[in-house]
Structure 1
Amino acid sequence: MPTVFSHVAVPMAAAIGLGARRIPPWALAAGMLAAVAPDFDGIAFKLGIAYGDMSGHRGFTHTLLFALLLGCAGYALAPRWGMRRWTGYLWIALCAASHPLLDMFTSGGAGIPFLWPVDEGRYFAPWRPIEVSPIALRRFFSPRGAQVMLSELKFVWTPLLCAGLLALSARRFSAAPRRAAF
């Protein structure tokens, strides 16, 4: 799995590209929370639930169904954010769905049951450049953790920041007043 830091990169980049009027600060904060929420299943380790079990890590919370259900919170909260309800729903659902999709690009762990319960398969992307993050805190603050962070900087943060800035530039360019050509 990418680190919690990199899961928030998706909503941050989208908010940069779409702008604060479309993604107000509270919606951004909720989107960032939705993007990390699937890893709350890590508590399963403390409860003795097996890794890869649908009740454990990389189980139900790493499915499209979970993302769609979590989108209901966006539907309910959207008016408070100044958004249309379905826009809030889509925002939260997409932010939550970004988590298992990013996890599919990692170099280890169990595959992602993204299409469960329709399909019981566990999937990885054909290209898996993101180093899987250590779960133990002491291993995170080690040379291995630094290797993971560099991997995420290269394969998550840089491309997403570039995409967000490109969308921001395109949005600003299209909104700029045009001068008449003589």
Structure 2
Amino acid sequence: MSDSQQTIVLGGGCFWCTESVFVAVQGVLDVESGYSNGQVERPSYEQVCTGRTGHNEVVRLVFDSGLVSLRELLEIFFVIHDPTTLNRQGNDAGTQYRSGIYFSDAAQQELAQALIAEMAASGTYRQPIVTEVLPLANYWPAEDYHQDFFARNPGQGYCVAVAAPKVAKFRKTFARLAK
């Protein structure tokens, strides 16, 4: 990995939706759906869906910080999901859908916490931000059929109803960062 390449892991609800947005961002080199910050080794989707493994559905982003900053990625993240709902995004409910930023170094942690504090102080949201900011722990890639799900299944009902509007919102709000 070059000096300008970084990795961050984000949980913003269903990973199909989050992945569908970040694959469209300039400077994002790789997006992988997975599970993090739970207690079970190599959890399956079925196990994570029970809510008993402690894992969150996440995307792991590898990005070129010379092309897109971590702050810009976090700004996108906060626009495409609701960081004020605990363990829920839309109809998806459970601890596996919690809002989370999982950092790999102190600089990422400080930036995430500063951005959350800035948004809280400015009143960006009417409710308190509940996004957890924690060190990345126990990350596992999701099964192959979850990878690139939106790209491979654009007509699937959930993709049409939930993922596609998130992609459209990203493209409208962050047109300068779209591929």
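Here, each number is a calculation from the coordinates, and none is a lab measurement. Bear in mind the structure is a predicted one, so any value in this text is a computation, not a measurement. Cβ atoms are built from the backbone, for glycine too; each structure is taken alone.
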## Note on the structure
Computing log10 I(q)/I(0) by the Debye sum over Cα atoms at q = 0.11, 0.18, 0.22 Å⁻¹, for residues 21-116 alone for each of 1, 2, the value -0.33, -0.76, -0.98 comes from structure 1
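Supply the structure label, taken from 1, 2, corresponding to distance in nm of label points 7 Å out along Cα→Cβ at positions 77 and 93 with the calculated value 2.6.
Traced to structure 2.
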### Query
To which of 1, 2 does the computed value -8500 (helix-only ellipticity at 222 nm (-39500 (n - 2.57) for each DSSP H run of 4 or more, over all residues; to 500)) belong?
2
### Among 1, 2, structure where log10 I(q)/I(0) by the Debye sum over Cα atoms at q = 0.09, 0.15, 0.16 Å⁻¹ as derived comes to -0.28, -0.82, -0.95
2
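For structures 1, 2, which has the highest computed value of relative contact order in percent (Cα under 8 Å, 6 or more apart)?
For this comparison of relative contact order in percent (Cα under 8 Å, 6 or more apart), the top structure is 2.
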### Query
For structures 1, 2, which has the highest computed value of distance in nm of label points 7 Å out along Cα→Cβ at positions 45 and 69?
2
### Message
So if we calculate distance in nm of label points 7 Å out along Cα→Cβ at positions 13 and 149 for every structure here (1, 2), which label has the highest result?
### Response
1
